[in-house]
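Each structure below is given as C-alpha cells.
Every number here is computed from the coordinates shown, using simple stated rules; none is lab data. Just so it is clear, the model here is predicted, and its values are computed rather than measured. Cβ atoms are built from the backbone, for glycine too; each structure is taken alone.
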Structure I
Amino acid sequence: MDSFSPSTAPYISLATYRKSGVEVLTPVWVAELDGRYYVFSEAGAGKVKRIRNHPRVRIAACNYSGKVRHSGWLAGEASIVTDSALMGRVYEEFTAKYGWQIRLTNLLSKIAGRYDQRAMLEITLTDRP
C-alpha cells in the first residue's frame, strides 16, 4: 500500500495503546511543523493519558468519522508539548491548514472555557512518509 503524507491529510487516525496493549483509534486533525506532526486534544482525554503511559503511536489517513483509508500506517512516538511558544507556532499551522474550521473550533472552545485545558501532542515518525 502507498503511504500518505500527514501534512496533507485532512484527518488522521491516531492509534494509541492502553496499558493492556489494546489499540485505540481516534480521528484527529493534524498539522506539521519542522518535520514533526501535532495533534491537540482535551488534556484529560484518554489518548493523552495513554501517551503518558506509553509513547508508541501509529497514524493513517482517515475520514472525519475515523474510517481508515487504504494508505498504510506510519509508526512513531508521541510526547506532550509544554513549550507555549511552540504551541503558538503549531496553532498557526492548524489555522493555515484548516482555516475557518479551526477558528470556529477555537471560538467554541473559548466560549465553553475549554481552550486553555487542551494538550498538544507532538508525533515523531519512525516510518517517514
Structure II
Amino acid sequence: MPIDPGPHDLNKILYILGPDGSATLKADSPDFYQELNTEFNGFAGHTLISRFSFDEPWSTWEMHPMGDEFLYLLEGDTDLVLMQDGKEETVRVHIPGDYVVVPQGVWHTARPCGPTTMLLITPGEGTLNEKQPPAI
C-alpha cells in the first residue's frame, strides 16, 4: 500500500525509516516508544525522524549504540552535553540551521536556555535512557 505523501505534522505523525529505505508514518502516543519496539522488531535497523520541542532540561541522558544521532536546531538555544571519556563536553547550539552529530555510543542530554525545537534523526535500536550516564 503506498504511503500518503502528506503534508503531515511532524509534531503528531512521526516518520520511521526502515532498513530497506521504506517509510512508515506513526501517530505519536503516550506509549510511542514501547510500541516502536513491539511493532518494529526492537526497532532493529530503523531510524526515527522526529521534531522535539522542550524548554526544560531533559530528565534523562540517552545513548544510541547502533549509530550516530543528528540533531538540527529549528529554533531556540540549547546546550547539548556529551559524556566522552568520562568528561562532560558542552556544545552550544543557538543559530537555527546549526546541527550536532552525537557519535554512536556517546551519552548525551540537553539543557535549553529557553524554548527550543529540534529535528532529530535517531538510530533507535537499543537506545538507553538513564538519570545519570553510567561511570565510564
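FRET efficiency 1/(1 + (r/R0)^6) of positions 12 and 116 (r between Cβ atoms, R0 = 25 Å, to 0.05) was computed and gave 0.55; which structure, I, II, did it come from? Here the read-out was taken from I. Quick one: Cα extents along the principal axes in Å came out at 48, 31, 25 when computed from one of I, II, so which one is it? Derived from II, not from the others.
Assign the value -1500, calculated as helix-only ellipticity at 222 nm (-39500 (n - 2.57) for each DSSP H run of 4 or more, over all residues; to 500), to the correct structure from I, II.
II
A value of 1.2 was derived for distance in nm of label points 7 Å out along Cα→Cβ at positions 76 and 100; which structure in I, II was it taken from? Walk me through the numbers before you get to the answer.
Details: I: 2.9; II: 1.2.
Matching structure: II.
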